[in-house]
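Engineer: Dropping the structures in below, format is structure tokens.
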Structure 1
Amino acid sequence: MERMRRTFSVSCFSVVVFGLVLFACTSGTTASAPDASAPPPAQVTFPSNMLWGSATAGFQVEKGNKTSDWGHWVTMAGKIKNGDQPDVKGPDALAHMDEDIALLKATGQNAYRFSIEWNRMYPTRVSFDTDVPDATAVTAYTTLLAKLKAAGITPLVTLQHFALPDWLSDVTKPNDPQGWERPDAIASYTTWCTRAATRFGGDIDWWVTINEPFNLVLGGYVQGSFPPGLILAMDRAFAVAKTEVRAHAACFDAIHAADTKDADGDGKAALVSYAAHLRTFHPYEEGNADDQAVADRVRYLWNDWFLNAVTKGDYDDDLDGKLDGPKDKTADPTLKGRMDWIGVNYYSDTLLSATRGVKIPIINAAVFQDNLPTPRAKTDFAWDIYPEGLGTVLDEVKPYGLPVIVTENGVADGKDVMRARFIAEHLYQLGWAKQRGVDVRGYIHWALIDNFEWASGYCPKFGLASFDPTTGARTLRKSADTYKTIIASGSVKKSDLDALPPYGAPTTCQ
């Protein structure tokens, strides 16, 4: 198994473009990842109170979210692979709550991460300004929470999972300030957080403010695959990222002020995080100092920049890895301590080169995410399967001293020939990280059910379950048995991993 000790420093942005990842970077300071060179244990174990779950996001599994920016985006020609539409052949989760909860129960899961959609609750600006939420939406989410409680399943609720109300983000006017660029964005979002926590806080303790803030920025302002669809609009991208930091902190405070009801009786009414998409970054050529420097720079911004701001209050406004700029802050009291736990989304690895390939402007380096020249197995997205990377990023967040939940981890695998081994190997790495002292409290698999994967439509299959687009009937895949077995046993043995069949060949889904 690959275990490494690396020194990192970075300042960059990343986005996938036709299989490449674009980054804009400058130099920075260093931080060391913990040494994880110990031999792999024969067995890892998990506590009885571990949160075991799966995840979805509203726009990806619900129907009828037409009043969001994404609701309009998917109707625009050429935006979505194969012209897929969530309302045409989606899983329609709000109409199939009982079936989805049955999937969770059948596999022994005790947690479910989903989103409450801002645009569904307040489909118009008037409804938001007058605080008249949509009655159907209120009933739907209230019912879902009640059903989860009756089933003994803990909800982890996301308040902004990429989609924004169309009255805040208008895809027909991409050159105007949109979404988080709007001068009223933070105030409006804070109000949304307050209302959601007030209305639903009695049934929710675990909150996620924003899902993958950099992915939203980069898809929308660098790659052009997300609303508002801009390409290499770097000034606007940087501005949005900085706004999201402030928005998270404001939402954190709003949730804690409004949610005073302890849903599970553990004495804590609200536990708030954002879901960070963390990756590993390696030099394309090991031993190449220039490649290593690029990888180090990229890692800082992607993995640390946001976390440093909302935990330590160390706000690096000029993104150079130092806290000596005119707008930089150290221990900023408006940001410091705005995390109760760390949500980690982990999928794969990235290679960077300063000496080969198509050079990306600003960093003068090539960045590779798909079809990497490694012997590792590839997913249907042509991503490397790299379980060791989960251990690496968990080690990296350990010094923050907060509980951790893996809020997303999964594999695009339409033929179900990778998922069983993928789950077992990643959970082995999670258990090993726990042995090294990382305070991991839960694991949430992406996804519970096949869903609309944004610009890729329904091509990639991430679900533990498939569904019939005509009847809505759910079917658990065979790989779900592996997850069920690990949950029931509370352990993963190295010998069990060694006995699993190798990864199967991927299907094409790019």
Structure 2
Amino acid sequence: MSNKEAWGTRIGLVLAMAGNAVGLGNFLRFPVQAVQNGGGAFIIPYLTCFLLMGIPLLWIEWSMGRFGGKYGHHSTPFILDAIDKRKFWKYIGVFGIFTNLAVAAYYCYLESWTLSWIWHSVDRSFAGKTQEEVANFFGTYVSLTSLEPVFFWVICLLLNTWILSRGLSGGVEVASKIGMPLLILFGAFLAFMAITMKAGEHGAIHPGTTGLNFLWTPDFSSIWTAKVWLAAAGQIFFTLSVGMGSIQCYASYVKSKDDVALNAMSAGWMNEFVEVVLGSSVIIPIAVGYFGIDRVIEMTTSGGLGLGFRTLPFLFEQWGPALAVICGVCWFGLLFFAGITSSLAMGTPCMGFLMDEFGWKRQKSAWAFGCAVLLLGLPTVLFFNEGVFDEYDYWAGTVSLVVFALTETILFAWIFGMGKGWKEITDGADMKVPSVFKFIIKFITPLILLFVFVASIPDIVNKILSAGSIYVTLSRIGLLLVWIGVAYLVYIAYRKRIKEGRFTS
């Protein structure tokens, strides 16, 4: 079926791709990972993994997407099938639909918290509360003691679905052109407030620069620890949204001679700027300024969510009513824009598949995705405290990414071949791609991915064998059934192509 979607402008495409990569993890996960893994020393394995795994994967996924788009394919099952005709590749490509659907199911709930916290910042719900009371507010919220979490979650789903229903240029691109500049503006304002914070003002015990120095003071004793390199590789997965299938889908809508090399680099480095410069300049400097280094190290054990939602609203209140509202709106507004530009990217592969293979209109495909996320995400909302949210995140947001990234790299570099692969990367490029990346993509990137996968096997086995609650068990079964369901739809689509005499390339 004909799918006439297209990007309106190059800047819109780059901003949408950057928005896909820039997510909640840039501001909530990265600074905590840095603190826990050597501070300034963490940037060495982090940037190494970015150059040897992140950039190559971006080029692989952009060029695979553009290659599939030449033949009218906008989802990974048939993009992979266009590259190699062996039937099993279509079912490897199932991960590129399943992962987006399953991640969106819990990510949109997390995204909806930011809308709620914007409202509570404006409503002054945190005024006069102690730190413990603000932290308990979050615990009460996710315990569903009222209908408020469900209300904001549904609002968030409706907003995502409505934007997706307006298409690439009229919906996703417009949202990215608005969201990304505001995100950077809010981030720059908060970073300025954090770094210029002075000891003795508004109850702070340290200047903001103390937290920044703490974050980036290198602990080189940890740099050769396998755990640190694994954490760095994992952060690259989280931050660039590689291994999901959304990049291939976005890239499949570019023109056949459009530059993918420079576009991928632009989106990748924009994400790195937001993460390393802005992401590290808000949470940790403010928290250290009020609590000191030892306390913050202890607090990071609960992750960035604890600092971002349980702690910062209390600290903003110390700056007075006006700044508390402004900073609350900027912080949670920043997180909302980071979240929604990522969740919109998750909807596009599912819609592309339905539009390509079953001839559905854009609006129908968008609402089908919204309904699927509603049904699949409901357990993460109702049983958040039972571990369902974390279970979705582990299997769909971690394991699936590694499996798919490893297999697609092997397909691109070894089966499609680096000769043809390099031509796809460099065709139409406005930049000179260093030829050393031929070697890196063929040998180094697969080895890093294999290391990440093998190192994760003990944890995967322990996870499978662990006796979780009935809710956790049912969530695992549910995710497996979703994967099988998507695979069955791919099978139906393939039979439909044969019947109609349509071929994948």
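Engineer: For which of 1, 2 does FRET efficiency 1/(1 + (r/R0)^6) of positions 105 and 241 (r between Cβ atoms, R0 = 25 Å, to 0.05), calculated from the coordinates, equal 0.05? Spell out each step's value before the answer.
Structural biologist: Numbers: 1: 0.05; 2: 0.95.
It must be structure 1, since only it matches.
Engineer: While we're here: Name the one structure among 1, 2 that semi-axes √(5λ) of the Cα gyration tensor in Å, for residues 81-192 alone of 35, 20, 14 was derived from.
Structural biologist: Details: 1: 29, 18, 13; 2: 35, 20, 14.
Value 35, 20, 14 for semi-axes √(5λ) of the Cα gyration tensor in Å, for residues 81-192 alone corresponds to 2 out of 1, 2.
Engineer: Among 1, 2, considering only relative contact order in percent (Cα under 8 Å, 6 or more apart), which has the greatest calculated value? Write down the numbers at each step before the final one.
Structural biologist: Details: 1: 20; 2: 33.
Largest one: structure 2.
Engineer: State the single structure among 1, 2 that was used to calculate distance in nm of label points 7 Å out along Cα→Cβ at positions 49 and 73, giving 2.9.
Structural biologist: Details: 1: 3.9; 2: 2.9.
Matching structure: 2.
Engineer: Another one. Any idea which of 1, 2 comes out highest on FRET efficiency 1/(1 + (r/R0)^6) of positions 257 and 329 (r between Cβ atoms, R0 = 35 Å, to 0.05)?
Structural biologist: Working: 1: 0.90; 2: 0.25.
Largest value of FRET efficiency 1/(1 + (r/R0)^6) of positions 257 and 329 (r between Cβ atoms, R0 = 35 Å, to 0.05): 1.
Engineer: For which of the structures 1, 2 does the calculation of helix-only ellipticity at 222 nm (-39500 (n - 2.57) for each DSSP H run of 4 or more, over all residues; to 500) return -22000? All intermediate terms of the calculation are to be shown ahead of the outcome.
Structural biologist: Numbers: 1: -9000; 2: -22000.
Only one of 1, 2 returns -22000 for helix-only ellipticity at 222 nm (-39500 (n - 2.57) for each DSSP H run of 4 or more, over all residues; to 500), namely 2.
Engineer: If you don't mind, there's one more thing I want to ask. If you work out FRET efficiency 1/(1 + (r/R0)^6) of positions 57 and 185 (r between Cβ atoms, R0 = 35 Å, to 0.05) for 1, 2, which one comes out largest? Walk me through the intermediate numbers first.
Structural biologist: Values: 1: 0.95; 2: 0.75.
Once FRET efficiency 1/(1 + (r/R0)^6) of positions 57 and 185 (r between Cβ atoms, R0 = 35 Å, to 0.05) is worked out for each structure, 1 has the highest.
Engineer: Hey, another quick one. Using the calculated result -0.51, -0.92, -1.05, -1.10 for log10 I(q)/I(0) by the Debye sum over Cα atoms at q = 0.13, 0.20, 0.23, 0.24 Å⁻¹, for residues 425-496 alone, pick out the matching structure from 1, 2. Present the calculation step by step, with values, prior to reporting the outcome.
Structural biologist: Values: 1: -0.51, -0.92, -1.05, -1.10; 2: -0.79, -0.91, -0.98, -1.01.
Matching structure: 1.
Bear in mind these aren't lab numbers, they're just calculated from the coordinates by the rules spelled out. This is a predicted model, so every value here is computed, not measured. Cβ atoms are built from the backbone, for glycine too; each structure is taken alone.
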